[in-house]
Structure P
Amino acid sequence: MAVRAYWKGSLKLSLVSCPVLLYPASTSVDKTRFHMINKETGNRLKQQMVDAETGDVVESDQKGRGYELKKGEYVEVDKEELEAVQIESNHTIDIDGFVPRDEIDKRYINHPYYIAPDGKAGIAAFAVIRDAMKDKDRVALARIVLTNREHIIAIEPLGKGLLGITLRYPYEVRDEDEYFDDIKNPKISKDMVELASHILDSKAAHFDPGKFKDQYEDALKTLVRRKAAGKPVKAVEPEERPDNVISLMDALKQSLKGRAPAKRSAPARRAAHRPAKKAHRSNARARKAG
């Protein structure tokens, strides 16, 4: 069954314009989803909005939107006031300019869409815009209104059509310095870096999403099938995480050879310390019992 277009309008480059359709390029329809149910009756549950202070159920005609000015204090904004600031869609993707593909920061990438010509009338203009971008290896930056908000969209050729990716605004992207400033710069030997480089070379590959496997999704589907068939479900025991210290250099060397590095035995003083603790606890219990 053909997917319904998410947006319909025109793509405009200066005085050149063509009718286009926008389709979501990703979907979560096939993901396993669960509903909240009553364990006694097996019936599905429905949610109700409850006043956080009084605990009373709030009916639909009493619901409103509020912006929190400070803790527990809200300013109410009604539907008509929101509509007054919403940007009216002119159903046009206005291309503002073209930028080199590698200049787009991946953190700004948001949702992908397929852009296809709408009907035969604008195919020539669509092809001209698409092929011009192929020749220049540049990405178009344009503006589009989706769900009453204006978005920046990056457009590039993809096969016979175009790929549009909405971009985040700067206020939506966190500053990396908040997370990286405290990272220390340890002294790493040149040998270690060279070994790591060899490991990278040995694992060199090409991007192939066909090899991606969602193991959790597969496990969920198996779980549901077994439960529906009345079969028992066995819990998988978690793997034990190694707690022994391993030499970084040894780990690099063994990784290059394709096998796990040997674990170092725990220091003698650490092993000797544990029985002392147990003895101490036993003496304490004896004193308490006496």
Structure Q
Amino acid sequence: MRDDFDLIIKPNRQKKDYIKDIYRYRDLLLILTWRDILVRYKQTIMGIAWAFIRPLLTMAIFTILFGKIAKLENDTGAPYAIVVFAALLPWQLFANGFAACSNSLVAGAGMLSKVYFPRLILPISSILTATVDFIISFIILLLLSLYFNYVPSINIIYLPFFLFLLFTTVFATGIWIAALNVEYRDFKHITPFIVQFGLYVSPVGFMSSVIPDKYIYLYNINPLVGLIDGFRWCILGYGELNVLSLAMSIFITLILLSYSLKRFMNLERTFADKI
């Protein structure tokens, strides 16, 4: 009887079974998410208070720059601080989730090289961790509404729909960069630039109405435009929902999702060797 054999554990490559694999490892997903939440603010003086301080500081800076100095138009009827914060909600979830997701595989190199589990567990857990800051920011928005005596629009009932689209966008972009980051570590340096550039071309400190008509189609290529405008529409109830912008966001996100999943699943068999 021979005892010199190789045992090869090969993940199921059927796309239809991939979600089942993730569900089987749901306990691991929850454990990794909880671990990242505990570690995020460990050994910091301010602790979880940073989750309150950062969005408030960003809101204050944007309000002063765009609302007081640049005096950009604000005909929504809401205080400019709430106009800014309504856009910071989706933006910070994207920025935090995208940055964490893109680095999730490299950060989990020890696990990838030792045991098998659905590799998408790591990016998903990093995105779920970013939702903690989103929840805290949403609480801050409610407190700001009380402070300014402002009642959010009834359109807020549609917020879960836009939140789902935002999660999909973060996932679609994050797993693509995460897979590339394993092969090419240059993306570790590119990711912060993408986030910084995205802040400038997304309607966070300003309203989409300030964009000239001749640039509107180029502007709407950014999938975050429709989502951020959608968040503002839900919270402020300002004007009508920009269906064209939302449709382009959904279309581009679906294309990114399809490509990113295919790319990720093609590359994941080599993650353990290249990590």
Structure R
Amino acid sequence: MTLRQNITYASPTVDGERHDLRLDLQVPRTEGPKPLVVYITGGGFVRADKGANLDGRTYVAEQGYAVASIEYRTTSTGSTYRDGVADVKSAIRYLRAHADELGIDTTRVAVWGQSAGGYLAAMTGATNGRDQFERGDHLDRSSDVQAVVDQFGASDLSKIADDFDAETRAVYLAPGSFVNAYVFGPNSTGTVATDRAANRAADPATYLGPSSAPVAVFHGDDDHIISPSQSLILLDALKAKRVDGTRYVVKGADHGDLAFLGDTEAGEKWTTRKVMGTITRYLDTRLRG
């Protein structure tokens, strides 16, 4: 396949300075335009390494998809979820605007995210047809997607630690925590536990409607980072709004690849043929069915 790296797709201003956002793109060397999958990495809302999950992205690309892995703004630049969702949508618009040269089918686009990226993927699909997160260039192009794959992402942030002990819940929901920093911005004392309006505005369920994309949500039942019930909350919201949703629970699985925390085995349950095959079959159904 062809690999293009460090393509600048947007250059938003952060604290008065230009901040280039880049993507890497894998495209199979086969005839015709390819369905597009935009991969959104995790990173606790603090970092967004577009080089992550290369093996998984390559597996999806080998099934005939163009796969773009993107950077997005995080709390490390004082950014919030509004900026992150806007960045994902900017990347989709950029890729559609350059589809002919990149070999992409603009009518078949999905987002696939893990952890923080899963949350942003859900937000992106839920807000199809809405303009409050549309910023930057190529605004004549659509950022709508035809499918969402959300792996162990958050949904209702006020309940992100509900399956954990009281001490952990307090840490997650304290003013200035990684959760609240991504909602309210740096140095804010706001918290999603008490500001219901802010929590609703950051919840994918708030935006679900007839134009929202179908979602496949995956979660491990032994997740120690984001409560497994988060994916069930999202599934219930999808059903309530009559948006197609499917939830897969991976038995014994924790929160994806946790090698950065010293757990070199946690990622194995997420890289099996069964899990990856389920993802690609879902993409086939939505983008090729």
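Here are the numbers:
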item: Comparison of P, Q, R - label where percent of Cα pairs over 33 Å apart is highest; result: P
item: Entry that produces 16.1 once mean count of other Cβ atoms within 10 Å over residues 98-105 is calculated, selected from P, Q, R; result: R
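Read-outs throughout are calculated quantities, based only on the coordinates presented, and are distinct from any laboratory measurement. All values reported here derive from a predicted model rather than from experimental measurement. Cβ atoms are built from the backbone, for glycine too; each structure is taken alone.
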